[in-house]
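Each value in this text was obtained by applying a stated rule to the coordinates, not by laboratory testing. Bear in mind the structure is a predicted one, so any value in this text is a computation, not a measurement. Cβ atoms are built from the backbone, for glycine too; each structure is taken alone.
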Structure P
Amino acid sequence: MTGATKRRESFLVVGADSEVGSAVLRHLVSFGRCAVGTTRRKERLGPDHLWLDLADLDERWSPPEGTTAACICAARSRLADCAADPSGTSFLNVDQTTRLATRLSQLGIYTLFLSSNQVFDGQHPLVAPQAPVRPVSEYGRQKAAAEAKIMAAGVEGGGAGILRLSRVLGPATPTTAKWTAAVLRREPINAFSDMVLAPVPIEVVAAAVCHLLADAPTGIFQLSGPQDVSYAEFARALIGALEAHPKLVREVSAASAELPLGSTPCYTTLDSTELRARYGIVPPDASATARLLVSGLSR
């Protein structure tokens, strides 16, 4: 841990079935780190995947002996799901998640919780980590509540950190995967002209998580793309990276899509200067992110 003699590092990725969780686990292993993930898929159980169902958490549950830090990636993250079932999603995203964080803290394990720009109202760009939370969506309210409880639990035990993220994109992300498949078939794609994102590549997120798990710093950290672009703009960048015709993008309005409250903030960027200062992590702009996604298709 920071400021003390370190044990041999051993990391736990809670929710390794998720896109971000699996990327974090791959990144850790690729750099020779000792790491295991948790899964709810029985077919994936093995030396590097342990069973854990967050919805049915046994408070006596313990991670592998020697675990020094854990990242909680598991969540119900669709805004529509949280809006439609606030009680059920809050049970997982707040109640069970904080029970797990408390258990980890009691065992002296540092906990990193992945949060979201949705804890803010989206009225200002590049929001500072210390800014008061002002969630608009139900998902944002749940993330804000979990943040506060996890940080409080960390004070009494192994310490805790928060990593807030804007829109994370990888080759397997449903939106980009769907768009890419359509473009490769030379079919048009619909993209919102009045809804923004500050995309951050999934591998950049994985690298940031690995740094934070290794250093175990307390506090709030943030990571987003450097500027907001519309979904239509990002779609054109993706099409450009695929060397297809930009006319394949059809601009549509998010206003007609009946999206849940909080889906269309004016801004999604977060002040990410702390990660830049500590680890040299500089998220690429939207065009470079699109190129990274396309290059990842062949891996």
Structure Q
Amino acid sequence: MFLIVGGDSEIGGAAFAALKSQDHAVAATTRRRDRVAGDRLFLDLGASLEGWEPPPGTTSACVCAAVARLADCATDPQASAHINVSQTQTLVDKLLRRGIYVLFLSTNQVFDGRVAQVPPDAAHSPVSEYGRQKARTESALSDHMARGAPVGILRLAKVVSPRMALLQRWIADLAKGVPISAFTDMTLAPTQTASVTSAISSLLSERASGIFQLTGARDVSYADVGRFLAGKLGVDSSLVQAASARAAGLPEGATPLHTTLDSSALRNRFGIEVADVWQVIESVTGSDLGKSRTMQNAG
């Protein structure tokens, strides 16, 4: 059986649903008492893990739970590190002692973003507090791997889904002729949620050890995305107003020049590859774009 640690998160929830749809035996953890069920067990990484046990029959676990907002980690590094580093390592140790394969979700934030397509074995160079915390946990897991433990690391960058609030809001505003503000100095190499869940499923099934990465092949700015959506809606691109993430005071590490990671290991081993950026953006906004165009025509 597979276990998704952090089933309340977007990626964790999507992975849980995808694995169930593939007829895998799967359970997920939740921090919400009202969501506990037969396949949803309670786990709060902020509390003591003494006495907590994974479900009987668990063979592989994916650790999705984390304090993932850069601002939250920067504002309270001690509390966020308690979950992202100390408690996560305690959980991993507990799982490994029971012979359970562990897949740890990590981030491009373990690098400074100065170069594109960072190889998986590159030295850590985090700029953000979140990146530093993830790098510390990665280092501990790499030590486990060096001793032959069944551990995998999956690094991701920006993951997008049809529920991405920013894109939904931009489409609605642009369709009404309302200007949007989009950063020219913040980049993304978007990956569809479906590609991420496919990678998680493959790695859990094979109990694949090592470091794997999954991002799009190239970066674009958020302003580029805004202009792309304007074009799809047939509205004036001048509605997309340039803004600066640095001037807006975003947390340190929020504006790397590059977010792409070398994803060839997943492509070569499992055939998993992220589509071009505009295909990805259109795939997750197609429904909203269609509704907005219909409303424009009706008006």
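State the single structure among P, Q that was used to calculate FRET efficiency 1/(1 + (r/R0)^6) of positions 84 and 284 (r between Cβ atoms, R0 = 35 Å, to 0.05), giving 0.80.
On the way: P: 0.55; Q: 0.80.
Computing FRET efficiency 1/(1 + (r/R0)^6) of positions 84 and 284 (r between Cβ atoms, R0 = 35 Å, to 0.05) on every structure in P, Q gives 0.80 only for Q.
Who wins on Kirkwood radius over Cα pairs in Å, for residues 92-139 alone among P, Q, i.e. which is largest? Present the calculation step by step, with values, prior to reporting the outcome.
Values: P: 12.6; Q: 11.9.
Going through P, Q one by one, Kirkwood radius over Cα pairs in Å, for residues 92-139 alone is largest in P.
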